[in-house]
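Take a look at the structures below.
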Structure 1
Amino acid sequence: MFFHVKELQFKAKPDRPNPIFANRLQEVLGGQFGEMTVMMQYLFQGFSCKGPAKYKDMLLDIGTEEIAHVEMLCTMIAHLLEGAPVAAQEQAVGANPMLAAIMGGTNPQHLIVAGAGPLPVNSVGVPWNGAYMVASGDLMADFHANLNGEIQGRLQVARLYNMTDDTGVRDMLAFMIARDTMHQNQWLAAIEELKADGLGAYPVPNTFPTQREDTRVSYQFWNMSQGTESQAGRWAQGRTPDGKGTFEYLANPTPLGPMPEPAKPHPELHNTGGPPSQIK
């Protein structure tokens with residue numbers, strides 16, 4: 001069960017309307033690393049979590065908070081879209097070529113489809129896609145995906161912060177940036193907690209039997225481009241982070257398989273180089 005509180009988690013009111021910035025905010029609402037993605041990602045991970053109760057509860061806590069962030073962004077976008085009627089905007093654009101270029105950053109669907117409201121799309125109008133979210137059932141894999149989501153989200157919000165001087169917008173973005181700081185630290189802590197609880201280790205998944213992988217190449221770094229500068233990196237020497245091997249640098253790796261032999265094509269597929277068709 002979910003229970004909605006009418007007050008926003010944080011205020012979402014700009015100093016003035018700005019339909020261009022409303023469209024930019026759509027990225028952190030409905031983009032690949034937007035709030036809709038992390039909201040669904042955390043909730044789906046929580047719904048199917050089979051680990052200890054603390055992990056399930058934590059996932060549902062943060063997933064529910066992300067619903068609040070979606071609500072804040074939707075509210076802010078709606079306020080930014082308030083203002084002059086469409087006809088007045090079009091008249092102003094027609095009289096000023098520079099303004100026309102600026103207005104090119106608006107999304108007409110905000111008015112035509114949503115009636116001056118937010119949309120479940122990114123900043124170029126691509127609809128939000130459920131394929132953006134990750135919920136694999138392996139908490140170690142999922143928590144790393146969550147950390148990346150918060151890193152990418154915080155990066156995008158920080159860039160948006162520098163694209164506006166609107167105090168109201170900046171106040172909300174500053175709050176969201178701070179929450180992303182917390183959430184990055186949260187996932188780092190959760191990863192360490194999984195390790196401490198004996199529920200996660202590298203490589204992921206740690207439950208796959210090591211003897212079933214081709215251990216000859218488990219810790220080899222293959223130099224696959226011109227130059228050998230990569231040999232100086234931590235990934236090419238010393239003990240591996242999982243503690244189970246030692247890095248080996250192959251400066252000139254050789255193929256381990258033969259040249260491929262294409263299968264004979266079926267005549268009905270009409271592939272180039274195939275046998276003449278016997279179909280009459």
Structure 2
Amino acid sequence: MTPAASDVDPAALLLVRRSKIDSVYAALVDLGPDAPDAEVVDAVESGLQNEEFGFLDDLDGGHRKMVEQAAEEYARFEPTQASNAGSAAALVRILLLQTLDLAWWGSVPDFSDGASVERASDLVDLRDLRRAGAVDFGFGVASDGLVHRGRDFLMHRLLPDREPRGPGLPFVRARPAMVAMLNEIAGITAKKAPSGAPPIWVNSIVRSVEHQQKLRRLGFSAFLPSVHCRGWAADIELAWFERFGAADALREVLLGQLDEGVLNVIDEGRAWHVCLAPDHAARFESIALTSS
């Protein structure tokens with residue numbers, strides 16, 4: 001007898017789903033980069049024809065749309081510096097792993113544009129929190145301003161260890177629970193990292209659909225729908241952390257959170273994508289309220 005969904009341990013279910021996605025990835029690797037569309041569709045569709053992926057039917061377009069999106073991403077893949085994946089199979093794996101975020105947050109509406117992010121009453125300003133000493137991780141702020149770009153150029157040229165190269169956060173607003181979660185990750189990592197390592201660095205938290213589409217036009221592996229556009233995902237810099245011999249400590253912390261079902265974690269190369277599980281959001285929300 002199959003257990004009801006409410007009887008399944010969420011952490012165990014997450015790992016089962018990830019295991020099946022890894023099986024799809026292995027099948028796509030075996031097919032090779034020039035596989036016919038029909039074979040790619042069959043590999044993805046058969047891998048997702050499990051009761052663990054029943055949530056796909058609740059998403060816009062359902063199971064079939066996800067399979068078609070995976071096949072399209074596979075066919076259009078070209079390796080670039082902007083891409084988060086080194087192969088078509090790896091790109092589809094990232095896409096499918098990100099659908100697990102949607103299993104958690106599929107009913108949350110998107111932030112369509114910058115104005116909707118700024119209007120959101122359930123987001124807090126990271127700059128205000130940082131000034132108050134309530135942010136334990138590093139982040140930059142994106143800007144099109146000439147002065148800001150000049151500052152970034154000099155910083156990367158003269159002090160390359162101080163912060164990683166990148167545009168910074170497109171929006172400096174975040175959900176309090178996400179800030180508390182990232183603070184906790186920063187604290188645990190600091191205890192495990194070598195002496196002298198800087199705080200973890202967060203590349204991205206909230207994005208709008210409009211910004212996600214811009215990233216895609218620039219060649220980044222920016223999928224839609226994305227839980228970034230709902231405020232429940234973040235990207236944590238890993239490649240830059242290698243400079244300080246601290247990357248293994250960060251990996252250990254993130255994978256430990258994955259095993260416990262706190263986070264869905266995706267290795268996207270330079271940065272690792274994390275999504276907070278709903279079952280743990282209330283705890284971090286409480287931490288945020290207590291510390292405010």
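FYI, it's all coordinate maths here, none of it is from the lab. On a predicted model such as this, the values are computed, not experimentally measured, just so you know. Cβ atoms are built from the backbone, for glycine too; each structure is taken alone.
Have a look at 1, 2 and say which one yields -0.35, -0.44, -0.67 for log10 I(q)/I(0) by the Debye sum over Cα atoms at q = 0.08, 0.09, 0.11 Å⁻¹, as calculated. List each step's numbers first, then the result.
Values: 1: -0.56, -0.67, -0.84; 2: -0.35, -0.44, -0.67.
Computing log10 I(q)/I(0) by the Debye sum over Cα atoms at q = 0.08, 0.09, 0.11 Å⁻¹ on every structure in 1, 2 gives -0.35, -0.44, -0.67 only for 2.
Figure out for me which of the structures 1, 2 the number 0.95 belongs to, where FRET efficiency 1/(1 + (r/R0)^6) of positions 77 and 229 (r between Cβ atoms, R0 = 35 Å, to 0.05) was derived from the coordinates.
2
Suppose you compute FRET efficiency 1/(1 + (r/R0)^6) of positions 37 and 197 (r between Cβ atoms, R0 = 41 Å, to 0.05) for every structure in 1, 2: which one lands on 0.35?
It traces back to 2.
Can you rank 1, 2 by distance in nm of label points 7 Å out along Cα→Cβ at positions 125 and 181 and just name the one with the largest value?
Numbers: 1: 3.8; 2: 2.5.
Largest calculated value belongs to 1.
Supply the structure label, taken from 1, 2, corresponding to mean count of other Cβ atoms within 10 Å over residues 29-36 with the calculated value 23.9.
1
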